[in-house]
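The structures considered in this document are given below.
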Structure P
Amino acid sequence: MDELSRILKVATAGIEWPYFHLNIDGGDPVFRERVYCYELYHQMRNNWPNESEFILNGEIDKSAHPVLRALGADHVKPDLLVHTPGNMAGNYAIIEVKHSTENAGIRKDLNTLDLFVRRVGYRRAIYLIYGQGADANGVEKIMTVAREFHELVPIELWLHHDVGQPASCKISL
């Protein structure tokens, strides 16, 4: 699915301010990952090719999946999956989204991305950082945590810093 990168760029550029940085009554706006992910899913689906062999799913609960249980991957809920449900050979991409670059969250996400490529058979792992953490400091924090891993599958690091601008793939971890 060569067009996934294009879809991701168009979709992130289409995320408007209320979904990027949520206004709170009586307080300052806050980043809410679920709100951003739901809008990202919506934008991606609006740009999804009808003829694709893959579909986009959001945050699938894998706890009852017998194959994933055997692979030790039934305890995680990836933010987005590009796959062919019911066909483990149809696993294309896993996407994890974060606004914060705190070490514990980074470690958990890198573990999830690595697991789904290494053991579950996904071909692409995408780590999308949006908001304030989508800068050079955020990249350095992620790189520092990534160095803790003995071996890490290739993970595409995408940054989405500004509303109305597309995310871009900066590096592969």
Structure Q
Amino acid sequence: MQESPVHNRDDSDAYAFRPVQRSDMPMLGHWLRLPQVSRWWGDPAEQLSLLASDLDEPGMVMNLVTFQGRPYAYIQDYAIHRWPQPHLTALPQGSRGLDCFIGRPEMFGGGHGSAFLRRRAIQLRATGAPTVAIDPDVRNLRARRACLAAGFRSRGEVDTDEGRACLLVFDG
């Protein structure tokens, strides 16, 4: 596996988002089957079915993340209060929630996760979201480190339907 170079998180020209299309489903299915993704996202077939159904959901913004034009990650954002979750309901109206994963293993460990998380959080804040939240599993140290490096702050551990998570917010 080729090592990916570390890039400046503020290198905004290298990172971009593009809407997920139906033609992206095979690639997302492949990514969801990777052990480092399925460990946190669950059953790949079930998750791919949910992603496919969310393509028709106007409240779910689904993007592929590209680096230098090549897709390497998935990120979705949604209005937190549209899909109420007890651990997020205290956040201000208009707040956005994030879910994401990196689908190309060679992109782990080079700052690429924190780079796209920061970029997306800044975009969402610029369009009016008072807070952007993400809630990785407490055992997902890689995700937690990426979020903190991206400028998210910890609000502590919370209970979710999927288990114990860390509530991390970006409001700066």
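Overview of values
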quantity	calculated
Of the structures P, Q, the one that 38 was derived from, the read-out being percent of Cα pairs over 20 Å apart, for residues 49-136 alone	Q
Distance in nm of label points 7 Å out along Cα→Cβ at positions 41 and 129 derived as 2.5 - corresponding label from P, Q	P
Structure (P, Q) behind the derived value 5, 22, 30, 25, 15, 2 of P(r) over Cα pairs in 5 Å bins from 0, in percent, for residues 17-64 alone	Q
Read-out percent of Cα pairs over 26 Å apart, computed value 27, structure in P, Q	P
Top of P, Q by mean count of other Cβ atoms within 10 Å over residues 97-104, largest first	Q
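Rule-based calculations on the coordinates, nothing more; no lab input. This structure is a prediction, so every number in the text was calculated from the model and none was measured. Cβ atoms are built from the backbone, for glycine too; each structure is taken alone.
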